[in-house]
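Rule-based calculations on the coordinates, nothing more; no lab input. Just so we're clear, the structure is a prediction, and the values are computed from it rather than from any experiment. Cβ atoms are built from the backbone, for glycine too; each structure is taken alone.
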Structure 1
Amino acid sequence: MEFEFRFDIVWNNLSLLLEGVQTTIILSLLTMVLGTIIGLFVAIIRLRVKRLYAIPFIIYVEVFRGTPGLIQIVWIYYCLPIVTGFQLGELTSLVIAMALNVGAYLSEVFRAGIQGVDKGHIEAAAALGFQPGQITRRVVVPQAAYRMIPAIGNVFVSAIKLSSLCSVLGMAELMYQGQIIIANFFRPIEVFTVVAFIYLIMAYSTSLFMMYLEWKFAWVRRSDNSFWEKFKYISRAAFSLKPQGDI
């Protein structure tokens, strides 16, 4: 018997998938924002304090990088209220679980990016009288950003795909809505094909945005500029938050 594709079923239920897309975007954006804050905080702590005091943060990173995301989501959703006695909302629990997962990966990205900054630039900024906060904000961050952007983009794309695991707990995101259509019409191939295509669009859009950000920071990667020209650019940027243009 010849198989007949019925994508019209998906088209007729497209509104259901679009509702799921909206929930997926909200989940992903909240996860990215909170995960970035967590990752940056953990990275700074691990760089600033002695290794002994950083052990709890190291354990956090290794646990969340070394265990499946599904287990993390289920554990925080069901077990955290039992352990702490606090009952969190569905969206809050899922965002916290996903953000802790994403934050663990981003902390390593931030730590590597900051450690990759030329120490000579930091010493030169200190010699010019910059305060530690100014050095971090106006010298370290601009140089580290372009190194971190591609890796951050990869983590953000993973966050979008990670949101599909929330369907296991009944969150009405894209995957969950697709499963509802499958249960009603028994057309898994067509539904999963369209759902995969929608995830691809969201992931690729995120990648394009991160590529744009990388291009905006590309001035520091220009190999045809001398060290002195780059240093002058960094020095000017230290006294202004406005972009200085290509060098």
Structure 2
Amino acid sequence: YLRSADPLFDLLSKKQIGEFEKIRAAYKKFRRAMSAEVKRLWHEWFLTTFTYNTNAIEGSTVTLLETSMILFDKLTPPGKTMREVREVENHRKAFDYVTAHPSDISKNFICKVHKILSSEILEPAESGAFRRVQVFVRGAEVVPPKPEDVEKQFKEMMLWYRGNKKKYHPVVVAACMHTTFEGIHPFVDYNGRTGRLLLNFILMRHGFPPIAITYRRRAEYYKALQAAINGNLKPFVQLIYRYLKETKLK
């Protein structure tokens, strides 16, 4: 087996791998130095930022300030739908679940994340369960698989993960899993939000800080995601690299 023959090994330069190790070490030092109060404040800041952006990417009109009001002041902003408010509350519960999850990724774990995100929004039969209908993604070049093929493709994704999670750099594994998951689109809705939590779970499991892909840069995200679904993972790996480089750890 020739390492250089595997394109997934060529997605990160030696310099980038070195920078990732610095980020991981800085994050570990940052968390170790935090008092309980600072840890709480950082958690609230990131949770608000992540929740606002992940919902805004999917069309929510709730602002960053309104997200904070819902999360920490238990206030319902005027003019917002109950669905939008519920999406904020559910994302907090899902993020807390992902953060506290002690074991590795499984079908049950991913379905549970989806169930929490879509609770009291989707029909109970659709929440946390693979879709039984065809779905279409606006602006996407590739149509997600037929419902009867979802289970098979999901199993293939999980088999790849179990066989390769230690073989490749964690950032490459996170990129592969997120983009493959989005390509399968296993649920009727809330695939994007579930996938971004999955991405962060893998990063955090390997000692990296979580990232909040921003609404402002959603075009870059969509473009990189589409490239990956079409077989070119490099733009998405570089996207994660840029977000991790921008993480404020001081």
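General remarks:
- Among candidates 1, 2, the computation of distance in nm of label points 7 Å out along Cα→Cβ at positions 23 and 183 that gave 2.3 used structure 2.
- Between structures 1, 2, the calculation of relative contact order in percent (Cα under 8 Å, 6 or more apart) yields its largest number for 1.
- For -23500 (helix-only ellipticity at 222 nm (-39500 (n - 2.57) for each DSSP H run of 4 or more, over all residues; to 500), calculated) the corresponding structure among 1, 2: 1
- Computing distance in nm of label points 7 Å out along Cα→Cβ at positions 71 and 103 across structures 1, 2 gives 2.0 for structure 1.
- Comparing FRET efficiency 1/(1 + (r/R0)^6) of positions 95 and 127 (r between Cβ atoms, R0 = 30 Å, to 0.05) across structures 1, 2, the highest value is found for 2.
- Structures 1, 2, by Kirkwood radius over Cα pairs in Å: label with the highest value: 1
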